[in-house]
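In what follows, structures are represented as structure tokens.
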Structure P
Amino acid sequence: MQTIPLRLVPGDDLRASLEDIARSRALSAAFVLQGIGSLSVAQLRYAGIDEPAELRGDLEILTLAGSLSVDGAHLHMSVSDRDGRVFGGHVAKGCIVRTTAEILVAGLAEHRFSRETDPLTGFPELVVRPR
């Protein structure tokens with residue numbers, strides 16, 4: 001397992017940046033182990049809803065985790081607003097870093113992740129294969 005510490009800077013799109021890093025480093029299988037930092041905009045898709053909810057303001061990233069590969073990302077995150085309210089869900093593009101995002105990624109060189117439609121769920125689900 002290869003660990004990759006990352007820092008995203010103000011203005012970066014969290015999801016798009018992680019997907020770009022996965023492609024540029026040819027990560028065939030990786031997990032985002034944890035992430036902390038802040039956002040000015042969060043785009044979170046809640047369970048059972050197709051479109052993401054947009055949150056704006058000074059937001060703290062409390063947790064960030066998920067899978068990552070050259071094919072894309074599946075990330076979940078919880079954030080809190082300035083009143084301490086917590087929101088969480090599936091990370092969509094458009095989550096904009098406010099001051100920093102400090103993220104630890106673990107690359108799994110022996111595996112390859114892909115997403116294939118699962119006939120039971122109807123969603124593109126994770127498929128793990130040896131590399």
Structure Q
Amino acid sequence: MNARFQIAVHILTLLHHAEGELISSDYIAGSLNTNPALVRKEISNLRKFGFIESKEGKGGGYALGKPAGQITLADIYATVKPTAVLGQSKNEPNPDCPVGRQINDRIAEVYNDIDGAIIKKLTTITLEKFSGKFD
């Protein structure tokens with residue numbers, strides 16, 4: 001599991017709290033306490049999915065691309081989720097072993113169940129609802 005989901009939610013929550021004002025990537029990076037290049041990379045991904053709009057040049061910055069009530073945490077998760085939530089082995093098991101030849105399929109079933117449960121929960125939480133928990 002990586003931190004992209006948390007970073008994406010943090011960025012979008014900041015933009016929601018800005019209430020339409022443009023925010024710079026430097027400001028966002030300061031809030032995340034991370035490198036602005038990492039922030040710009042994630043912003044680029046979120047822009048690709050329509051969650052963020054940008055304005056170039058002096059006085060430019062970023063704002064939400066759609067209302068926070070129309071964005072669910074499941075939508076955000078879908079844009080950043082790793083292929084396998086719990087990680088995936090890079091080696092190929094021995095196909096002559098009764099466990100080795102089936103392990104990937106059995107693990108995939110578990111991963112699909114877990115992913116489904118995550119998505120089911122995140123679908124119930126909008127960015128607006130999540131953002132409402134902050135002072």
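Just so it is clear, none of the values below were taken in a lab; they were calculated from the coordinates. These numbers come from a predicted model, not from an experiment. Cβ atoms are built from the backbone, for glycine too; each structure is taken alone.
So helix-only ellipticity at 222 nm (-39500 (n - 2.57) for each DSSP H run of 4 or more, over all residues; to 500), computed for just one structure, reads -2500; which one of P, Q is that?
P
So if we calculate FRET efficiency 1/(1 + (r/R0)^6) of positions 2 and 90 (r between Cβ atoms, R0 = 30 Å, to 0.05) for every structure here (P, Q), which label has the highest result?
Once FRET efficiency 1/(1 + (r/R0)^6) of positions 2 and 90 (r between Cβ atoms, R0 = 30 Å, to 0.05) is tallied for P, Q, the winner is Q.
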Using mean count of other Cβ atoms within 10 Å over residues 18-25, single out the structure from P, Q with the greatest value. P
With distance in nm of label points 7 Å out along Cα→Cβ at positions 34 and 98 computed per structure, which member of P, Q shows the largest figure? Q
Assuming 16.6 is Kirkwood radius over Cα pairs in Å as calculated from a single structure, say which of P, Q it is. Q
Please state which of the structures P, Q yields 35 when relative contact order in percent (Cα under 8 Å, 6 or more apart) is computed from it. P
Structure (P, Q) behind the derived value 1.1 of distance in nm of label points 7 Å out along Cα→Cβ at positions 74 and 122: Q
